[in-house]
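What follows draws every value from the coordinates through simple rules; no lab data is involved. Please read these numbers as outputs of a predicted model, since none were measured by experiment.
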Structure P
Amino acid sequence: MQTFGLIPAAGKSERMGRPKLLLPVGGKTVLEHVLTAVRGGGVAEVLVVVGPHDRALYEAAELAGAHILQLTEDTLHMRETCERGLDWLESRFHPRPDDGWLLMPADHPTCRPDVVRALLDAVARHPERSILVPAHAGRRGHPVWLRWDHVHAIRALQRNDGLNAFIRVRRDQTFELPWMSAEILRDLDTPDDYRQLLADAHE
């Protein structure tokens, strides 16, 4: 069984007011932190999907050694971005139905390799479950692991249905991995989020 990493990074950072994935945190960009976590957790093949005009982010992902898909047009939402990435991974690596893909949003710079590693270990221990997600205090976080055989159903979703809804209705197929740290819930959307992230990094 092989797992492929997918990092959708085609958003426009509208609430941040500047490209959030290139913001520095402790000597690395936000995107570099995310890539380090996914790779450090044991995922060798990682794809970053960037927007059609985002040359700076493309170059940052390339410098970090990731596979990169640059879209030819903007996507409406993250699910569509993920679908383009899944298409690319399928054409490049031809995953088997029992392989998996790890969805790691690009704006989660506090993700650590240990949660990725724990998810992959849990996949091996719970082969009866096809979706695995870390959870803290009753809330689900990221990253999320999905078996590749879900890809066909994701492509068949209604236009406005998101991946969260797709996962939510498959409770009997989902394993929640208890996680002590609330960092699995933390994303980066606004200038206040960034200021707090920098403050916490210096504690």
Structure Q
Amino acid sequence: MARSKVFDRQALEQAFRELGQRAYNEGKVVEIAIYGGSALMLTYDWRAATRDVDAVFEADKQTVRRLAKEIAEANGWDDDWLNDGVKGFLSAADAEPGSKRFFGTFPSEDEPGLRVMLAAPEYLFAMKCRAMRLGGVDENADIADIRGLAREIGVTTARQALDLVAAFYPRHLVGPRTQFGVEEIFGTGES
């Protein structure tokens, strides 16, 4: 039976090296863009671990899926350790310069098999706010990520937060749940 893998930074980079080595051995270079908790963990020290890798497979999607499945089978991990379910939360701005940044080439620069990009912190913030799970502020894992990102990028008010979300998503895609959640996190005052 497959087990859920908890990835810290070291384990995730090792998984990337394995994916990159397998692609390189096949004479391929595949690309993925990382979002969510994995991107936070690879960017900041305050996010210690993640259970899966939310990614978009930028090049040779079939190869990425196949290799990820092979790695899962070899390690006894869940098949969806590397998944593209985040596609439903991408912004139209995803393709714009500055929405992502280069993270690394795996297994190495000399043996490129995998290129990894990370969503920019402001984009991650907007995505986390838009995808905010239901539940009280104290019960929600996304809330800690939103607060941590807010500290990193200098967002201190609900208005700033909602303006940043609107910079990535049209207002009609930012529902009341997001607005109320943001107001609960930051308060309604504009100090």
* Asked: If helix-only ellipticity at 222 nm (-39500 (n - 2.57) for each DSSP H run of 4 or more, over all residues; to 500) comes out at -10500 when worked out from the coordinates, which of P, Q was used?
  -> P
* To do: Work out which structure the value 23 belongs to, where relative contact order in percent (Cα under 8 Å, 6 or more apart) was derived from one of P, Q.
  => Q
* Upon calculation of Cα Rg over 2.2 N^0.38 Å from the atomic coordinates, which of the structures P, Q produces 1.07? -> Q
